[in-house]
Structures are given as structure tokens and as C-alpha cells.
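Every number here is computed from the coordinates shown, using simple stated rules; none is lab data. None of the values given here were measured: they were computed from a predicted structure. Cβ atoms are built from the backbone, for glycine too; each structure is taken alone.
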Structure I
Amino acid sequence: MRWLLTSLFFKSPFENLQRHADKIKECTHMFKKAINLHMQGKYEEFENIKDEVARLESEADAIKRNIRNHLPRGILMPVDKFQFFQYIREQDKVLDEIEETLFWLSFKHVSIPEGLKDEFVHLVDLVIKPVNLLPELVNQAIVYFRTNYKDHRNRVKSTCRDIRQWEREADFVERELKLKIFNTIKDAFLIFYFIRLTEYIGSIADHAENASDMMRAMIAR
């Protein structure tokens, strides 16, 4: 009975959460494209993609504000509101870090050394994988909260595990890349620049994992 009552109010917040996750997944495609353009030295085209990502980030922010502004104080929900808002925050941080990475690259157009390009591409590919699972995670959670079936809950948990595994792989590659940067580059400024770039990229997967941890906490109630 409790869920029948809450479902009257619960539809809008999670539908918008799905839209927000879809917007982030859309940005990952633009992000990878921007990285490839930067590596090819096509800086003008890179800047165009960076601006497009900024536009998508603005649209995602509007969705996030809509969720927060249309969630009445007395609304009944099958999840803890604090956890719900924490989930939104972490999911939104994913997009923030994508934007920050591209801004960092745009501050000074420094070519990534040939000996490091493959590692950077590999790291980008790895951090994108957990992010692209977020729309699926939200959709699975919606189904679970509507049905309360154990099988649907297990699917959410399985996706959370997949996200965590991809984040761990990205974290390992990030550490290895930092070591290679120190061993390959001699200029102190460039070491700082590329280490910071590596950290920005790695943080994308970190926040995707944080979001999945919050979702795991919500379905544990």
C-alpha cells in the first residue's frame, strides 16, 4: 500500500533522473571525440566540441534544478531523500569533471607526447565505461522501486558491481600512467600539467562509482 501511494508522487523525480543520466552519457561521446581532436592537434574543432559539452552540462544542470525544485518537502518516497540528493550530486559531478578536463586541456594547447597517447586513450575509454552504465542503473532502479522484486534488485546490484570494477581498472591505469609521466617527461611544468590531466580524467570514473554506491545504499533500505 505504501508504494501504491508513493508512486503517485515518485514518477517525476526518477524520470528526470533518467533524463539527467542520459544527458551525461551523451556527453561521454563528445568527450572522447574532443580528446581525439586534441591529440590530432585540431584545436579549433576541439574548442567547438568543448563548447558543445558546456551546453549539454547547462542542460543537465537545468534537469538537476528541476528535480530539486519540484520535490515538495512533504513528499513520500521509497528512498531516503538525503541519499537521493547525494546520488544526484555524484551523478552531476561526473559531468562536471568531464567539463573540467576539457577546460584544463584548453588552457594551454600542449600536445600529449606520442609515447603517452595510447595510455591516455586507454584511460579515457575506461572511465567512460562506468559512466555509460549510469542510465541503465537508474532504469533498473526505477523498475525495482516500482515492483520491489528481488530479481530486479539483484540487477541493480550487478550493475553497481560492474561500475565498481571498471572504476578499479581505471584507477590502476591512472596510477601506471602517472608513473610513466614521471619517468618519461623531464620538464617540471609538463609533468604537473599531465599529472593533473590524468587526475581529472580519473575523477570521472570516481564519481560514477560514488553514484553507484549511493544507489546501492538506496536499494538496501
Structure II
Amino acid sequence: MRVADMTWMQVETFLESDDRCVLPLGSVEQHAYLSLAVDAILAEKIAVDAAEPLGVPVFPAVAYGLTPYFMAYPGTVTLTPDTYGRMLRDVLNSLVAHGFKRIVLVNGHGGNRDGRPAVDAWAAEHPQVQLRWYDWWAAPETMASVRAIDPDASHASWMEGFPWTQVGGVDVPEGHKPAVDLSDREDMSPAALRERLGDGSFGGYYTRPDADYEHVWSVAVRETRCVLQEGW
């Protein structure tokens, strides 16, 4: 259930019997013909869909993350690793102060992994808290379901193009974009990366039939739910 749909009194009542919560992590960055907020939208929705039957509260997604390499694309917003790490620590401190002790960070953006050291350091300082960092799109079963359909699927391809991240009035290309060679990405400036990528997609089909989206999403929801439910 979304914290956005709860009162503080309802959260207090929940904490009388459970101490789990979910914090989705996203970013605002170019996604070719898709919404700039893809990562935040998907991280929050996968968390909500997975947590709903468990009754676990899901906080609003942290919309901004680490994406300096896409700054040549208008609309992209990035934080510095130091700012991002300090922000996550402050949010986690708030959650723990209220009594949450089992926290899952459902991450929707690969660049946010650079904030993982700050989170791990925080966790080491709070041994009473069980903290899980979960890259939902890269989970084994979810990624296998994508690869079975399109081995080249990657950033800004159909694998992120669910109905809730599509933008109205946009003419999305048909067909398949060959995987872009990004082996030297770490040495590229944002301008050079934009020149290499063009529209922003890393490769793969731009769209797929509805059945493919439904299958991948169902796998992702099931796999995410296991993280919230099992092994605590």
C-alpha cells in the first residue's frame, strides 16, 4: 500500500504488528521516447504491486538519483554521490526513528548503485536493522524473461516501455535497434555519449506485443514480492 494513501495514524497502527517498509529509488533522465521519470515510475509501481497483498507500506519514490552521463539530454537531473548518500542516510534515519526495522530499497536505476557504499555504511552502523538493496530489473528471473524475448534489450528499450511509462503523442519507432557499443562509456563525456546513442536507447526493440509486457511484469512482481516476504 502506498504511504501517499495513508495517514500517520494508519502507519502507527501498522507498526504495532509489522516493521517492514519499502523505499523505491529512481532517477529523472533521458529514456529516448519514454518518460524522463521511467526509473522512478517503475521502481514505485513494482514495489506497490509486489507489496499490496502483503500490506507492506511503500514510500514515494526518491525521484532523483545519479546520472551525470546523460546531462547532455535536456530534462535529465543528477545529484552528486555525496548528496545522494547523505539524503539516503537521512531518509533511513527517519524510517528507523519511527520503528521500521526491515527496509527494502527497490532500486530502478543502475547509476544509483554508486550510492550503495553510503547505504552499506549506514547499515553497518545500525545492526538492529535489516536492510536490503534490490535492483528489480536486474533480478535473475526478471532479466531472464527479458532476454528470452530480446537479448539486446537495454536502457530505454521496450523493457522499460510499459504502458505507465509511455508518453502520449509520441511516435515511437518500429523495429529493433542494434546494441550500441558502450565499452568505452566510462571515458566519454555527456556530449560524446549523446552523439554515440542518438535517440538515447542502448538497443533492442522499441515496442513489443502486450503479452510480452504482461509476462515480464508478472515475473518481476513475483520476484520482488519474494524479497519483501522471505528470509527475514
Structure III
Amino acid sequence: MPIFRLVDEPVFPPPDYADPSGLLAVGGDLSNERLLEAYRVGIFPWYSDDQPILWWSPDPRLILDLKDFKISRSLGKTLKKGVFQVTFDHAFEEVIQACAVVPREAQNGTWITAEMQEAYINLHGLGYAHSVETWFGGQLAGGLYGVSLGKCFFGESMFHLKTDASKVALATLVERLKRWDFHFIDSQMTTEHMVRLGAKELPRRIFLKRLQSALRHPTRRGRWRIDP
């Protein structure tokens, strides 16, 4: 399969043209317009500092249906005890920076480059990108961030400095998205961590149909808050 080189206009080839790994296109930029168009058509950027911008649409696609989120016994105890304070959109820049630098098991380096951080901070300023933070003793202990369009939340990354901190952030997000009648969380690439939490693979063609259904609804832009 050919890998497409993007032009100046924020347009993409159809996701079906991606190669078996999911790689679809190279180049372009991380402008607000291009990023939002990418998410609308089921494509996302993923690359490292020594590479050009790479655009992906994997098949299968990993998604988390909100009803399928699994809360383990230990996580349930943590949630019940209220170990962490949880906030939304309170420290977006700190969360994305932590996602970039906190070490991960079986992963060297990061794909959250300085260029990526700047791009998603810009989306946050426009009310499309959101963060969930967990705090312990007044210090940031974990969190996640992603992009929201229509009734879909595109999960980008999470981190934790204390056990269960990122899972509490995700559990809180899931409950909030349920109340807002969101359809699912896009987990993008398949990871054992998300599978353990209830995410499942879908054929790309099914994912794209579900995405288009979710995008028929208005986007909840602006800063998100924890209900009193």
C-alpha cells in the first residue's frame, strides 16, 4: 500500500488506504484545523522526534464502550475511600507534560513531542482537548488527556505517580461521559492495559460508522468541571 504525503490543505486520504500497520500518511502539520479533521475521519498523529509527522488509522481499532469499563476490587476500594481529589481541565499543560516524561513499562522515549504538546495545548485553549487530574496531598498524582468531538472522547495518554491514580481519573471520566450520553472512548492502538479495563477491538469499518454516529451530536466545548 502507498503511504500518502499530505499537502498544505488539511485533508486526508480515506482510512481504508492505510497499510497493514495502520500507517496512512506522512507530513503536513499539527494545526488546529488538520488535527480536528483527522479525528473526524478516524485518523490520529503518532510519531517520535526523529520522524516526520505520521498519521494512523489502525484496523482493528480499540474502543472502550462506557458500559464495559471494568472496576477491579482494588480500584473499587480506592474510589470508595476517596483517596484522590479529582479535577477536570485544571492542569492540562502539567498533565500532558507528565504523560510525556513519566516512564512507562516496556516503552523507551515518548511520542508526545514538544510539537505535539503545543498542538494539544492549543486545542485545549479552543475547548476541544480536556484533561482529568488526580491529586494526592495537594500534588498531581496522575491524570489523562484527550480530545472531545460530538459524543466521542479520543483518549490520548495517561500517567500515574501513585498506584491507581490514572485509573481513578479514567473511572471519573467514564462516569461523567455516561451522564452526558457519550457513545464511547476511542483508545486508538491496542494495549493490554486498556483491554484489562474493558476496551475491545472493532474492525475499522465498524469503528468509522460508530464515529460518524457520535459526530452527529454537538460538541461539548469549553472547560469541563466536576459537579458540586
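Values for this structure:
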{"item": "Value 26.4, calculated as mean count of other Cβ atoms within 10 Å over residues 38-45, assigned to which of I, II, III", "result": "II"}
{"item": "With distance in nm of label points 7 Å out along Cα→Cβ at positions 46 and 150 derived as 2.1, matching label from I, II, III", "result": "III"}
{"item": "At a computed 2.6 (distance in nm of label points 7 Å out along Cα→Cβ at positions 126 and 166), which of I, II, III", "result": "III"}
{"item": "At a computed -0.32, -0.80 (log10 I(q)/I(0) by the Debye sum over Cα atoms at q = 0.11, 0.17 Å⁻¹, for residues 86-197 alone), which of I, II, III", "result": "III"}
{"item": "If helix-only ellipticity at 222 nm (-39500 (n - 2.57) for each DSSP H run of 4 or more, over all residues; to 500) is computed and equals -9000, the structure in I, II, III", "result": "III"}
{"item": "At a computed 20, 12, 4 (semi-axes √(5λ) of the Cα gyration tensor in Å, for residues 142-181 alone), which of I, II, III", "result": "III"}
